[in-house]
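Below you'll find the structures, each written out as structure tokens.
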Structure P
Amino acid sequence: MLVDSHCHLEYEGLVEDQQGVLARARAAGVQGFLNISTRRSEWDRVVGTAARESDVWASVGIHPHEADAHADLGAGVLLKATEHPKVIGIGETGLDYYYDKSDRQVQQALFRMHIGVARETGLPLITHTRDAEDDTAAILTEEMEKGAFPALIHCFTASAEFGRKVLDLGLTISISGIVTFKNAQELQQVAASLPADRMLVETDSPFLAPVPHRGRKCEPAFVADTAAFVANLRGESLEALAGNTTRNFHALFQKAARPGQGAA
């Protein structure tokens with residue numbers, strides 16, 4: 001049984017047939033879904049889906065693309081949102097210098113604010129980083145020195161060196177369908193060598209559909225294809241990798257109850 005540790009169930013391409021999307025994923029062996037928010041206006045919908053579906057959880061946070069529009073968001077607002085029993089993570093947050101849709105200093109300030117909330121609540125920080133390895137690593141290192149917090153790098157596409165840095169800081173790395181792409185040799189090497197207890201799998205759906213679904217809207221069901229590909233890279237059975245990544249998810253997201261146990 002697998003967990004899709006990062007999906008956007010409220011996004012166009014999934015929300016129109018959300019029940020069908022969830023049913024297809026469950027039939028493919030997906031036992032849990034972390035529904036990710038990227039802007040404040042999404043929070044109620046993201047949390048509402050998690051409240052309605054026993055195997056769906058929610059995150060609250062601001063994507064770096066949305067930083068300028070949320071520059072005045074205070075930590076108190078984010079803290080209040082984490083009180084819901086199905087909110088188990090902070091983010092996604094982080095830095096994106098590829099598109100530069102928001103001022104970099106504003107991105108950095110919001111990233112640090114999210115880290116503070118993760119530290120205070122103990123909820124894992126869900127980190128997005130693109131073309132911002134140095135600043136992401138520097139901020140994570142500086143903030144860890146102020147006080148530890150749980151965190152992961154979602155949809156990892158960074159260098160092996162960055163991967164070593166964040167593993168040394170105690171972070172977990174989540175692998176998406178990008179690992180199945182032909183030009184992803186470095187990422188494939190990283191995925192093959194990750195510690196078994198520090199790895200998650202995700203879809204980032206409706207984006208980044210893995211092989212053999214390229215060109216289609218990605219769905220949480222496709223996390224099974226990514227997991228099978230990574231298992232093959234690592235010389236493991238799919239069952240072993242699924243077991244490890246599901247255990248890792250629950251070890252990191254400790255507020256998430258296992259199926260049948262109710263809300264934590």
Structure Q
Amino acid sequence: MFQVFRGALLVASVLAPHRIVSLLPSLTEDICALGLQARLVAVSAYSRDIPCAKGLPRVGDYQSVDNERIVALHADLVIGLPSQAELVAPLRAVGVRVLLLHDESYSDIFLDIARIGAAAGVRQRAARLVADLQRQAAKLHARTLAFRTHPRVFVALSVEPIWTVGPQSYIAHMIELAGGRLAVRELAQPYAMFSPERLLAARPKVIVATRDSEIESVLAKAPWRDLPAVRLHHILIPPNDDILVHPSPRFIEGLRWLIQQFQPIANRSARSS
């Protein structure tokens with residue numbers, strides 16, 4: 001099947017793509033924010049809740065990619081992560097253009113938008129979107145300058161086992177922008193397992209937990225019950241995990257929500273100190 005489309009794909013690869021496949025929800029949101037949703041022909045299995053991706057075929061996830069279906073859809077640009085390089089190697093072999101983007105740091109949010117915009121022939125549109133997002137982020141961050149304290153924050157992505165974020169992650173930068181201080185100061189990876197002993201030593205005053213973490217199930221157990229954040233009932237769960245865990249233009253929603261949650265805690269802490 002792959003060889004049938006090889007010639008056409010090689011020709012299409014030198015033109016602006018018109019049939020795009022996204023293998024990651026955050027990249028799908030980038031594509032839609034750039035106004036390219038009409039070019040999307042397939043997305044990842046975890047994009048079902050993204051409005052502009054509804055009804056589109058699901059052709060992959062973090063562990064597998066349906067390359068034959070992607071070729072059958074005549075895709076001329078596939079966007080994913082570097083960790084998916086081996087999964088999409090058959091697509092490159094037949095001439096499908098593949099763009100692999102990092103999505104771990106805060107700067108990756110803007111770099112990914114710029115690179116997708118360049119690949120899709122909408123470079124100026126991408127530059128405007130990046131500038132607008134950076135302006136919004138700066139305006140929101142300015143609100144935190146009035147905070148009287150900056151609470152120590154732990155991010156719980158999972159609780160059994162404990163998974164959290166390190167200083168290299170974009171979520172850590174969001175915490176800082178929102179007026180908090182990440183309780184985890186040393187972690188080799190942006191996202192990693194964390195021991196109960198290290199969590200107890202970190203003594204966070206605030207816990208930001210994803211809805212998927214099911215943190216309520218462990219709050220009465222050690223070490224959680226002994227944390228200042230639990231004793232003070234400073235457990236923050238977003239209305240939608242995507243605004244925190246997707247490094248996409250939706251980070252603005254997450255940043256706004258974090259500031260709203262941190263502000264009373266920061267000022268209450270100052271009055272009680």
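Nothing in this text is a laboratory measurement; each read-out follows from the coordinates by a stated rule. In this text the structure is predicted, and so the values were computed from the model without any measurement. Cβ atoms are built from the backbone, for glycine too; each structure is taken alone.
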If log10 I(q)/I(0) by the Debye sum over Cα atoms at q = 0.08, 0.10 Å⁻¹ is computed to be -0.27, -0.43, which of P, Q is the source?
-> P
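Supply the structure label, taken from P, Q, corresponding to Rg and Dmax of the Cα atoms in Å, for residues 39-150 alone with the calculated value 13.6, 40. Each step should come with its number before you reach the end.
Details: P: 13.6, 40; Q: 17.3, 58.
Of the options listed, only P reproduces it.
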Taking mean count of other Cβ atoms within 10 Å over residues 31-38 for each of P, Q, the highest value is that of structure P
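For structures P, Q, which has the highest computed value of mean count of other Cβ atoms within 10 Å over residues 71-78? Working shown, then result.
On the way: P: 13.6; Q: 21.4.
Top value of mean count of other Cβ atoms within 10 Å over residues 71-78 goes to structure Q.
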Taking FRET efficiency 1/(1 + (r/R0)^6) of positions 23 and 135 (r between Cβ atoms, R0 = 30 Å, to 0.05) as the quantity of interest, name the structure among P, Q where it is greatest.
-> Q
Of the structures P, Q, report the one carrying the highest value of distance in nm of label points 7 Å out along Cα→Cβ at positions 103 and 215.
-> P
Comparing relative contact order in percent (Cα under 8 Å, 6 or more apart) across structures P, Q, the largest value goes to P
